[in-house]
Structure P
């Protein structure tokens with residue numbers, strides 16, 4: 001069965017390749033006029049690692065609500081940005097009274113919704129509602145490990161991605177799900193009766209796409225699927241959910257709380273022109289090229305927009321592996337140098353396994369033995385080192401190819417594929433590269449822009465995606481590399497449109513996990 005599934009997978013080149021236009025979108029197009037410019041204007045530093053992860057904005061109070069995941073005192077920090085050049089912390093909302101930690105926050109109509117995990121996190125989590133002054137309104141129980149939370153556009157529903165991660169021994173593995181909370185009567189009146197759960201129990205190995213990764217030891221499909229992040233359609237009727245480890249997209253009907261479809265995202269052929277990567281941290285520097293590996297998209301953040309009446313999805317293809325170090329536990333990663341390569345599939349296998357080539361590249365153990373003989377006929381690294389645009393049915397429209405590595409190689413070569421500082425230069429080339437994770441979209445003067453945070457290298461990449469078939473690179477900013485105070489590990493982004501901004505200019509709020517900073521950029525339109 002595995003042989004048939006993998007042969008079918010690799011026989012579908014359209015699912016491996018990015019669209020042919022992607023190769024053209026590289027830093028070489030810098031001659032295209034820039035039409036917005038980000039300027040860093042203000043920062044609040046929590047002084048705590050993990051002190052700024054996810055950020056949301058309330059336009060009425062002009063406050064940012066920032067997830068502070070400090071394990072000693074998890075909280076939502078509330079920042080006043082009436083003067084965005086001088087964000088000031090007004091107070092914090094303690095989360096310990098409600099659970100083990102806070103993972104996400106969103107705000108709508110002055111109501112703050114927080115996704116709170118249990119302790120242990122395999123138990124059902126909670127959504128806790130507050131007003132913008134931090135006063136408790138209500139709480140309800142949702143699935144295990146609510147990892148992302150969002151209001152629908154109309155404010156009628158709150159949705160959570162319940163990741164359902166197993167414990168360290170991989171002996172307790174809750175089912176993943178999406179909880180849907182009806183808040184039309186007001187957050188203060190929300191009860192457990194207003195909560196419904198969209199689960200994956202209807203999907204079995206017999207009726208899902210064989211390219212969707214179901215690989216946890218002893219796990220059912222519902223246990224193995226781990227919803228990560230979601231976006232909702234403009235009419236607030238549909239949710240699109242990334243299922244990161246499984247390299248899939250789930251489509252949820254919100255009114256009926258039903259998962260209606262589960263789509264594989266396929267694989268990215270890094271042999272194709274424009275799809276290169278730097279696969280080694282021991283190759284003497286920056287070396288982006290074509291290699292015989294298939295990247296798993298495995299997106300984290302997802303956002304959506306409409307072009308000519310059709311909904312399109314945008315994903316940040318971070319990649320993620322399972323590593324559970326208990327007993328028996330489960331570790332899926334391996335380096336190519338430690339694998340036995342099939343001599344027919346890889347006639348130059350010894351050369352490829354050199355540390356300067358693919359030997360150091362981290363791949364999954366769970367894919368690649370196509371004929372079941374114990375050696376690897378194909379190699380699958382984690383993530384795609386890119387952002388992608390998809391149709392609402394998960395058909396690939398565009399992928400940024402090798403753009404992010406090429407852009408950072410030119411703009412900030414000293415911190416290329418690093419952890420944000422020159423002392424770690426190139427150390428992430430063997431594992432997910434710049435690691436695009438955070439993503440938000442914004443409309444400015446009738447054009448749609450994607451803002452993409454690179455978790456490892458750091459900084460924000462900006463693309464004009466108004467036409468999803470022809471995205472255009474606009475700007476890359478990295479304050480840390482520019483010698484300004486550190487913003488390391490951008491984890492969450494929030495676009496603030498002109499009408500909601502305290503200065504009547506669009507803003508971008510960036511929560512950086514490692515540095516614990518929340519930074520605000522002003523976005524200025526540039527006449528072409």
Structure Q
């Protein structure tokens with residue numbers, strides 16, 4: 001009889017479990033009043049698994065205790081603008097949400113601990129503008145989020161504790177406008193983000209501590225974090241599948257923390273970071289899909305990217321008023337897009353670009369006030385230039401580098417040269433200067449010298465011929481204009497002299513060019 005009693009008890013429990021654990025509401029349910037919440041166990045006494053979504057939105061709902069029988073929600077869970085609601089008790093038995101979780105504008109919500117039973121979510125989680133929320137405790141049992149994680153305008157949240165067990169997030173992560181967020185602690189187990197990572201406008205965030213295990217992401221955007229000093233915490237990040245965009249972080253002094261970053265498939269942009277002096281922290285980057293550095297008020301050099309060898313997209317260096325050199329780019333060999341150097345008021349030289357042999361679009365040198373020459377661009381193959389723009393460089397007087405001269409002799413596209421210093425004022429001046437490009441003093445068979453040098457009124461050019469030669473002798477000024485041109489003469493073997501007395505010409509540099517059948521020799525002369 002005792003055995004029969006036990007069996008009967010088990011059957012009763014099983015039957016009761018089957019009765020109370022059933023799915024319902026395939027189209028979901030919307031709650032807009034407190035009475036609907038309170039009446040739910042009466043109206044749906046056996047409903048524990050809602051097949052559709054649950055949408056809660058009302059200015060009068062103050063508790064969710066009427067939903068305590070729920071153990072699963074098949075669709076989304078949305079809790080929106082429930083002004084009196086202070087916590088989520090009543091959802092503590094929910095173990096799974098098949099869709100996403102969305103909570104925003106719940107201005108009295110202080111706790112989400114009522115979600116402590118949640119073990120899985122099918123899509124993303126968004127918490128936005130839930131005013132007094134100070135903790136994410138309640139999400140502790142989650143190990144992954146297949147979709148996005150968005151925390152926006154949670155301005156009382158000091159950290160991310162509560163997300164401690166999450167190892168992967170399949171979508172994007174957006175942590176923005178969390179004014180009191182001082183650290184990213186709570187993401188310590190996170191290794192993988194499938195899409196983008198946005199860290200924006202978090203006024204108290206000073207570094208990235210908490211992301212030490214993050215190895216790869218698709219895109220990183222760091223904007224407007226006023227107290228951000230460096231990237232400490234990103235020590236394991238070695239690969240970014242798309243781009244990095246860093247902008248408007250006023251107190252950012254270093255990129256230290258990105259030390260493991262080796263390559264970026266997309267572009268790397270660093271804009272308007274007013275405390276950044278150099279690019280320290282990027283010492284291991286070898287390739288990037290593009291590099292844009294602009295609007296950084298006290299940036300003096302690009303030191304930190306010295307190992308960079310390949311830029312597969314555009315290189316743009318602009319609006320950095322204190323930048324005085326480009327030497328950190330000395331290992332770059334190719335640029336897969338535009339080369340743009342503009343509005344760098346302290347840049348005196350393009351030295352550092354000597355290793356660049358090809359670009360794949362436009363060469364643009366614009367409005368660099370103290371730049372005096374284009375030396376550094378010498379080795380760019382003219383066939384890789386598709387457009388040439390040299391404009392508004394007030395001190396630029398030497399444009400006759402080989403890459404520019406070769407392009408002007410056979411352009412592949414447009415040319416605009418103007419409003420630079422004498423010698424580079426227009427295309428014709430540069431072409432005239434290019435007449436002497438590549439000439440070296442005494443580099444051919446004619447032995448040529450000049451004395452005195454410097455001179456004041458008169459100088460003597462002496463040359464020696466090893467055999468009878470047809471000689472053409474021309475003197476150019478510094479902008480390539482011909483100031484003296486002797487008639488061609490057949491000259492005998494031996495020593496010859498030319499006396500030149502340019503009393504009517506101003507002081508400065510002049511070039512004496514001797515041409516014969518054997519080649520060209522050039523001597524530089526200075527009139528004082």
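Just so you know, all these numbers are worked out from the coordinates, no wet-lab data involved. Computed from a predicted model, the values in this text were never measured in an experiment. Cβ atoms are built from the backbone, for glycine too; each structure is taken alone.
Source structure of the calculated read-out (relative contact order in percent (Cα under 8 Å, 6 or more apart), 5) within P, Q: Q. Any idea which of P, Q comes out highest on FRET efficiency 1/(1 + (r/R0)^6) of positions 216 and 376 (r between Cβ atoms, R0 = 25 Å, to 0.05)? When FRET efficiency 1/(1 + (r/R0)^6) of positions 216 and 376 (r between Cβ atoms, R0 = 25 Å, to 0.05) is calculated for P, Q, structure P comes out on top. Looking across P, Q, the calculation of log10 I(q)/I(0) by the Debye sum over Cα atoms at q = 0.07, 0.08, 0.10, 0.11 Å⁻¹ that yields -0.59, -0.69, -0.87, -0.97 traces back to Q.
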